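I've put the structures underneath this note.
Coordinate-derived values only; no laboratory data. Since this is a predicted model, take the numbers as computed values, not measurements. Cβ atoms are built from the backbone, for glycine too; each structure is taken alone.
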Structure 1
Amino acid sequence: MAKNLVIVESPAKAQTIEKYLGNDFKVLASVGHIRKDTKVDKSTFDVTYEIDPGHKSIITELKKEAKKADKIWLATDEDREGESISWHLCEVLGLPKDTARITFHEITKPALDAAIKNPRVVDMDMVSSQQARQTLDMLVGYDLSDMVRKKVPGAVSAGRVQSPALRLIVEREKEIEKFESKFSFKVSGKFFKDAEFTAILEGKQPNTEEEARKLLEKLIPAEFKVENIEETEGLKPNPVPFTTAALQIEANAKLGFSSRTTMTAAQGLYQAGMITYHRTDSLNLSSQAVGAMAAYIKEQFGDKYLKTRHFKTKDASAQEAHEAIRPTSISRTTAGKNEYEKKLYQLIWARTLATQMANARVAKTTINLSHDFVAKGEVVVFDGFLKVYGKSKDLELPKVSKGDKVNCLELTAKQTFAKPPVRYTEGSLVKKLEELGIGRPSTYATIMTAIQARGYVIKGESEGEEREVVELVAENGSLEELRIKEKFGANKGKLIPTPIGELVAGFLIDNFKNIVDYKFTANIEKDLDLVAEAKLERVKMLRDFYGPFRDTVLIAQGVERYNNARLLGHDPETGKPIYAKVGKSGGFIQLGDNEKNAGEKPRFAPLPKRKSVKTVTLEQALKQLALPTLPRSLGKAPDGAELIAANGPFGPYLKGGKYNIPMKDFDPYTVTLEDVLPLYQKKVDSMIADWGEIQIINGAYGPYIKGPGRRNNAKIPKDVDPKTITLEQAKEMLENKPKTAHKTRRGARGKKKPTKKK
């Protein structure tokens, strides 16, 4: 029988730790929080906790093993959330206050041995800080969500930290809407002296096609010579180690990972003992880690590639952990149980190693030609850290001397449009939140998920639209005008506010300025740090926040329903008013007043693409109202099924017989029968068997059984021919399919008498 019981959060972490501690230790997992906050007393800020129904059997097992053990070790994560879980375990399992609490930055034998030798007790100041954050979020969530649901059509809820993030996205969208796209003609030339190279005209560029044409005509007969050459050598600075925010930013930019994907993969790597703790504000690397990297760099690349460094964290409150994210063993070049983990591990490995390598050295050359043309080149003299992390494209210029004549092969003036402000990606939004001091490492992924799950923000899918640009080309003494196509306005992967998101942000800015104020939200984070440091009392902090907030809620109750509707004008044919409004499914155009007032139903049409309630014009609205009404019949398929284009809560879809087929790449108002026939046929061809509510479908990942309801699918084993499955067998497979952890945790909510804890 094991003498020691170690309790961690996750089963994966438990398995890894048990391998290192030996037979005297039994490691069990609490599987996250075992209790949840159900109610807050708004006068005393006492919190009522309730046992999570899905954890009853886990608690029973933990109590049973705790009675057998000689010593109990609480080994939950080292941040405030982990500290809180340890406290809840003490309370529920009836453990003494001096129960050993151990923390470690990595799951390795040396780290675990060191932790066992240096136990402490649960840090109640950290617990208080976590409770304060949770209580704040509950208070704001209850009152604010109730208010936005009543006042804003289509609103679901509002959160304390998510609301400033939504405001950032909405404000950026407003900047884009106000942006006036201007253009100029950028002039460049191809020149030759022993080798071909490109030079750009510096200074003022022509603003019109006429100016560009005159400039090129003037330059066609001109002679070009080298007026000056500058050669310098510089250093490319190394990257710093990964913090949580930096990891999310870089994984989004280089791998296309969402914040949630990054944190899920990082958690898997940490629990398997591959990387250090993945929630951290720290840039520090341990002396042992730096020493191991130095030895690895010397062995693999040689002494000239080594330059050890130590990093200090700028933010004094960075206490979520004490090391940056790094591999637990730098000699392990690959790790991970799936492609996400493998790619993320490679990124962490390369970045960490690069921090201890020599700077890259680059030679930069600038050649100034007559008539204000400048050519710039860069060549890597020594790759240094670039050997493992980052890229540098060599652009070598030919060797020339001052006074040399160069041949002009071609001159080009291309119409170039100014670019509007760039929409946020998940990575750049995390970076902005970090700069503003909003949120903490453990909250960024939750923020990204929440604003999208609520329908306030969507990720763009457009690769952009084509536009025609003018390009004037002077070659061999003649001038030619070309009309070329280029794409603009791509928003794929960018965060775009929905009309409802814009409405919620507007309502909060007008009525709850503090909640969406960046400095105010950042100061709350600082107060939470002070609570963790025992420099501010939890109840005082909550009282100072909640009193003014509650007053604001009471005032907002008297505010009119916040529809933000705009009267655009009147229909020239009927004289009826035309409005731009926002409803539960987003923005729309309305012809006529509401039925209660007008006595007849108004007509509706969608907003034009890339237009909001605030930017759509009367002329655009009239064009939308001229579109056919939905649903609209497109004609019949070869098998006789009528094909109908419609719009639903999840976007446009095609109704064909008994099938509803997503149609996200088509506009339901303009799509044709020819467009949709392949969609319908593909759906029909994918149906292996169809018994109504139960179907066998050949999907993107192979055949599967679809049952009634959402997410009720069962995989078909590879050795079973789906065409031979009967209805009875399909029902049996659905009944006996493996239950997911998600469904198990969400199981039926049992009732238990709540316990109150201060």
Structure 2
Amino acid sequence: MKKIATLLTLIAVCTTLAAQERMYIHRSDKTTLGALVSATDSIYFTDNQTVANFRIGNTLAAYPTAELDSITFGPDSDVVTITYNGTAAAVVNPLAFEGVDVAVDGADVTVTSTSSLQSITYQLQGTTTNGMFKIYSNEDYHLLLNGVTITNNDGPAINIQSNQTTTVELAPGKQNHLTDGATYATAPNNEDQGAALFAEGDLVFTGTGAVTIHGVGAGKQGLGTNDHLKITNGTITIASAKKDGIHANDGVLISGGVVNVTSTGDGIDGDAGTVLISGGTVTTLNTADDVKGIKCDSTLTISGGIVSVTVTGNQSKGLKSDMEVALNGGTINLVNSGDAVLEASGSGYDPSYCTAIKCDANVVINGASITITTSGLAGKGISADGSIIMTSGSIQVTSTSNGSTYTNSTGTKDAYVSTCLSADVDIQILGGSVITSSSGSAGKGFSCDSELLVGTATTSPVIQITTTGSTIYISGSGNNASYAEAKAVKSDGDATIENGTITISSADDGIKSETAVTINGGVININNSVEGIEAPFITLNEGDVHITSTDDCINATFGNGGETNDGSLFKVTGGYLAVNTTGGDGLDSNGDILMTGGTVVVHGPPSAPEVGMDYNGSCNVNGGFMVISGPGSMMLQAPSTTSQQYSLKITTNQQLSATTLFHIQDASGNDVLTFQPKRAYSSIVFSSDDLVSGGSYSIYTGGSYSGGTNTDGLYTGGTYSGGTHKKTFTVTGKVTSVNF
């Protein structure tokens, strides 16, 4: 009777307060139900006063008076608050009579909302060691995590069975923790419940607080949705997940916040949708075999933020997409240390590689700053089934991955090796900067199955490629032996350099193409190589090229060897070429050499049978400037007599030291050539438009040169003096032989 009198007094007093828009019915089970005062028609009791009846709108709600604590009045609210306390939960539901039903069983809370309101917020707070939050909603709503810790022993911590958009707000300064069960109880109606925090509809994360998710459920994700996931702010940590850390069937969009993922399965999986990262800080760690750090079946785009991905398992991938990977901005740090795995195929195996960036289509870099470190067996940096196209940004790949031999699918002995950049179609570096370093056995810098293109008429990329790994023997012996070698650049199609600065130091070939190498501009420095540039057709039209090699600096060949003309061609129409070989030919063509312009400076080998220039067909010099030093040899070749420009083939009876200048002047004392080879020499091949038929010329050795410039041993613009006169001769034909 006393409780009833108190209730009636509160009703009488509070309904007179204008600001009190809602009535709150406080039940003894810690559930508070709210109703609009304006919608409350009447409150009355049964004759025996054991039941209180509330007529609210079209609803008549009856509650035993023994279960009512009190009735209060307050301002309007659309915030439903659930407070967990151990194995129980208290609920304040202002919308109880407007379509929001909250059922509580211990600490298991289930919301069913048929309300048309889209401004409802469900606030979760407190701690439970065996509870959950589950919701059905017909409209979009907010979920405020306000310092809540939920551990559910037999299912998801938060289970959103709504196809509408859930905006998850992480309250400022609050830490939230969600843990699912190791095993899940059977869900009613076969409902999906695939993650510690699971949603059927779109998920949007906002707020400046933090949530940590422990996904311990077998075969379950940490954070999962059957729709889109969007993260705009907050700190989201997936501390563990037996499957994917984050999985969204229709795509993942991250524009801000901090996302940290550690998982057994994929780190972030956008499934059939896209992954778009435009801001924030994203870090993933995966240690299992054959998983991906960040993946999707559609386009994977990074345009901003900081992205760090580490995969340590065998054949795992850092970034992986079935469609285009577009890296348009941001800072991207990738580490992969897993090994390649041999998968049975045909009569042998196919390697499946651990790769930092793997794309089944094109990889496009337009502004991103990318750093890759790879160390596992035959690890890959960037690998595209389509093309790698770079217009701006930076790439740095450091590989210590060794290669190895295996039996391929045709039953043939083969090798699988590390490659910093590899494409099944083209590699196009049109702008930006690329630095690759490969120290593993047979590790490569660039490798493409089609064409290589560097620079444009208006863009000038900077490329630095270093390979230091040893050669891998594959099979065979003698001339039939096959090896895997640490080449810097390998292209099965044409390699075209339009512009840029390229620096190469290679344990094997510098630039090798199966078809053609064409240089139209730029600066190329091959500081170390076995063979500098090799292709059937090599053309220098413009540009500045320096090559140092232990074998041929320029090798135009179809690769068949022998002394017959194989139809290959080395052609110079312009530009500048300086080569320095310590053991092979400076210029070597198994076919022809044609020069119509430009400058060629060759520091030939120290001893025969190698020479400064070697060709099997013809060497027609129709213009330009050519000087070649080398040993005296029966193999010594000068340009062909079919050349349009005059040439000299000069030999000495005694080898001259590398400190000895070689000088030619015309009858008027004009400097025609002053040259200092890099090593001892006994032959000079020279062609210039300064040579004329019937002209008289004198040879001097030693002496000094003052003023002017010294470029690759070629002195110009100054004054030669003090040399020893060796011989005066007359040009009598297209090729004049001189001995002194």
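Ranked by FRET efficiency 1/(1 + (r/R0)^6) of positions 231 and 335 (r between Cβ atoms, R0 = 35 Å, to 0.05), structures 1, 2 are topped by 2, which has the highest value. With FRET efficiency 1/(1 + (r/R0)^6) of positions 63 and 263 (r between Cβ atoms, R0 = 35 Å, to 0.05) coming out at 0.15, pick the structure among 1, 2 it was computed from. Clearly, the read-out refers to 2.
Supply the structure label, taken from 1, 2, corresponding to log10 I(q)/I(0) by the Debye sum over Cα atoms at q = 0.04, 0.10, 0.11 Å⁻¹ with the calculated value -0.30, -0.95, -1.06.
Working: 1: -0.24, -1.32, -1.42; 2: -0.30, -0.95, -1.06.
So the calculation was done on 2.
Hey, mean count of other Cβ atoms within 10 Å over residues 183-190 derived from one of 1, 2 reads 19.1; which structure? Matching structure: 1. With respect to Kirkwood radius over Cα pairs in Å, for residues 447-582 alone, the largest value across structures 1, 2 is given by 1.
Here the criterion is relative contact order in percent (Cα under 8 Å, 6 or more apart), and among 1, 2 the highest value is seen for 1. Looking at distance in nm of label points 7 Å out along Cα→Cβ at positions 79 and 439 for structures 1, 2, the greatest value goes to 2.
Supply the structure label, taken from 1, 2, corresponding to helix-only ellipticity at 222 nm (-39500 (n - 2.57) for each DSSP H run of 4 or more, over all residues; to 500) with the calculated value -500. Intermediate results must be reported in sequence, preceding the final value.
Numbers: 1: -11000; 2: -500.
Label of the originating structure: 2.
Given a computed value of 13.8 for mean count of other Cβ atoms within 10 Å over residues 415-422, which structure among 1, 2 does it belong to? Computed on structure 1.
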